[in-house]
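Q: Read through the structures below before going on.
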Structure I
Amino acid sequence: MTNQAVIPVDADIMDLAEEFLRKRRQAVPRILAIIAANDMGELRRIGHELKGTAGSYGFDELSRAGAALEEAAVTEDAERARDTANRIAAFLQQVALVAR
């Protein structure tokens, strides 16, 4: 069985947080395609956006991953970007939200 990352979320924004995670799950293949296409400008934008929006929901792990994507894009480090995208995908498979 996979370890779950249980994250408490304010009950008032539970639906928004679940939708946010659903959209991030759908975005992983696009992120990998952007990395494969070496579109570092778009990757930087996505990383920057993820860093900010994930943090606003309390998803610190995703926020750090967004910062890592952004940095990988700036330094044009495709290997680090792929590793980070895979880390994001793994996190999204393991995360579970609980209302607080």
Structure II
Amino acid sequence: MYCVEHARLQLANRLERDKERGSAHSRGYDAQHRKWRLLILRRDPLCKIARLCGGFAQSTDADHIVPIEKGGARFDLANGQGACHACHAHKTATEDSYFSRHKR
């Protein structure tokens, strides 16, 4: 938990990042994506990435196995897997993000 001063700074930083990212809709998270996400989460109730949770955590995120930027099919169920938030964030940070592709 942050002190009051740092909580305000944290909120300001988050709001600034949100402005840069744009809305969820502008990034492609539309009705078709929501439907795909629900189908993935129903099919995979437990985390399929299983790097941090061992596969025992409830899936809350729908992950593209092959990122769209790398040629993965956007709404193909075969390119999706359910994941807990921690494992999905870890995969994104270590494999799918700009920073993971540009390591020194």
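Please treat every number below as a calculation from the coordinates, not as lab data. This is a predicted model, so every value here is computed, not measured. Cβ atoms are built from the backbone, for glycine too; each structure is taken alone.
Q: Comparing I, II, where is distance in nm of label points 7 Å out along Cα→Cβ at positions 39 and 63 highest?
A: Values: I: 2.8; II: 2.0.
Looking at the calculated values, the largest one is I.
Q: Another question about this same structure. Given a computed value of 13.4, 41 for Rg and Dmax of the Cα atoms in Å, which structure among I, II does it belong to? Each step should come with its number before you reach the end.
A: Working: I: 13.4, 41; II: 15.7, 46.
Computed on structure I.
Q: The value 3.3 for distance in nm of label points 7 Å out along Cα→Cβ at positions 23 and 87 was derived from one model only; which of I, II is it? Could you put the intermediate results ahead of the total?
A: Values: I: 2.3; II: 3.3.
Derived from the structure labelled II.
Q: When distance in nm of label points 7 Å out along Cα→Cβ at positions 31 and 55 is computed for each of I, II, which one produces 1.6? If you can, show how the numbers build up before the last one.
A: Values: I: 1.6; II: 3.7.
Value 1.6 for distance in nm of label points 7 Å out along Cα→Cβ at positions 31 and 55 corresponds to I out of I, II.
Q: Then there is this: Determine which structure produced the value -24500 for helix-only ellipticity at 222 nm (-39500 (n - 2.57) for each DSSP H run of 4 or more, over all residues; to 500), calculated from the coordinates; the candidates are I, II.
A: Source structure for this number: I.
Q: Given 14.5 as the derived value for mean count of other Cβ atoms within 10 Å over residues 15-22, which of the supplied structures I, II does it correspond to? The partial results should precede the final answer.
A: Details: I: 14.5; II: 9.2.
Among I, II, the structure yielding 14.5 for mean count of other Cβ atoms within 10 Å over residues 15-22 is I.
Q: When relative contact order in percent (Cα under 8 Å, 6 or more apart) is compared over structures I, II, which one is greatest? Walk me through the numbers before you get to the answer.
A: Working: I: 43; II: 23.
Checked I, II; max of relative contact order in percent (Cα under 8 Å, 6 or more apart) sits with I.
Q: Then there is this: Could you figure out which one of I, II the value 2.9 for distance in nm of label points 7 Å out along Cα→Cβ at positions 7 and 79 was computed from?
A: Details: I: 2.9; II: 4.2.
Of the structures listed, the value fits I.
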